[in-house]
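Where a number appears in this text, it was derived from the coordinates with a stated rule and is not lab data. Computed from a prediction, not measured in an experiment: that's the story for all the values here. Cβ atoms are built from the backbone, for glycine too; each structure is taken alone.
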Structure P
Amino acid sequence: MKRDKELHVLFVCKYNRFRSKLAEAYFRKINKDRNIKSKSAGIFKGNPLDKDAKITAREMGTWIKGRPRGIDVKLLKWSDVIVILADDVLEDNFKSKFSKQRIITFKIKDSDSKEDNARVAKELKIAMNKLVKMLEK
């Protein structure tokens, strides 16, 4: 479906080191609507990306880059849709009577090891494919 105006999607996890970064990269790969723009951030600004996260992204046919960033007012004002990709970030953090954003949550547990990155990647792929279909409507 062709959009008349841009839609801004913000991917959020706890630290913006893996889940939200990987989701943003994969979403950009599969999304065909050029009027949907995306960014990612964490509730807290995390440590730099590690090489295992970058390897997992390459295995998914994409890449993650940039430094982790924390959410700020500018990003929240920019976003139309907030996609939470964590089981440890609550929707209530983003709800207020002044909020205009649609909030979508995929409860994906963070990776606790290099071996667990594959599980997270698989769950993110499924979630991003669902998200693309949701946004087409």
Structure Q
Amino acid sequence: MFEQRWLIYALLGAFAAGLNSIFGKVGMKGIDSNLATAVRSIVMTLFLVTFCTAIGVWSKIHTIHSKALTMIVLSGVAGAVSWLFFFAALQLATVSQVAPIDKMSVPITVILALLVLGERPSAINWIGVLLVAAGGYLAAMKSHA
């Protein structure tokens, strides 16, 4: 049995994020990016509440302790800020420019994980992080053709 379900979930998440960028770009033509982000957030909330209801996890809500709740709230605020800037950038540039720069979150996240969580990536991991950063920069460059 394939024991790395996290990888399948991560790949599915990456695919959904790719769709999100395309749908967002097409849907925002002539729309304020902040309004588009708010509408997107409402849809996400309704979808997630329905999903959690369908799988029956609301009975576990009392298990969320105060520190976890605080971190989840901060994560939500950071996510909202991220999407406000992402959608604003999409209105000003192409998806193929904005998405690679958005993925610069990978090296930033690894550095934050080192500083805040004490994670210790290996040398090969750092090479990968550098390649992601270089790839994001190169992928976002405007072609002069």
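If Cα extents along the principal axes in Å comes out at 40, 30, 24 when worked out from the coordinates, which of P, Q was used?
Working: P: 40, 30, 24; Q: 57, 46, 34.
Comparing all candidates, it corresponds to P.
When mean count of other Cβ atoms within 10 Å over residues 46-53 is calculated for each of the structures P, Q, which structure yields the highest value? Before the final figure, lay out each step's value.
Details: P: 14.1; Q: 10.5.
Once mean count of other Cβ atoms within 10 Å over residues 46-53 is worked out for each structure, P has the highest.
Given that distance in nm of label points 7 Å out along Cα→Cβ at positions 78 and 110, derived from a single structure, equals 2.3, which label among P, Q identifies that structure? Provide the component values of the computation, followed by the final result.
Values: P: 2.3; Q: 1.7.
Label of the source structure: P.
Hey, mean count of other Cβ atoms within 10 Å over residues 62-69 derived from one of P, Q reads 8.6; which structure? Write down the numbers at each step before the final one.
On the way: P: 14.9; Q: 8.6.
Source structure: Q.
Assuming -10500 is helix-only ellipticity at 222 nm (-39500 (n - 2.57) for each DSSP H run of 4 or more, over all residues; to 500) as calculated from a single structure, say which of P, Q it is.
Values: P: -10500; Q: -25000.
Label of the source structure: P.
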**OP:** Could you figure out which one of P, Q the value 12.6 for mean count of other Cβ atoms within 10 Å over residues 38-45 was computed from?
**Re:** Q
Original post:
FRET efficiency 1/(1 + (r/R0)^6) of positions 54 and 118 (r between Cβ atoms, R0 = 41 Å, to 0.05) computed as 0.65: which structure among P, Q?
Top reply: Q
Original post:
Between structures P, Q, where is mean count of other Cβ atoms within 10 Å over residues 14-21 highest?
Top reply: P
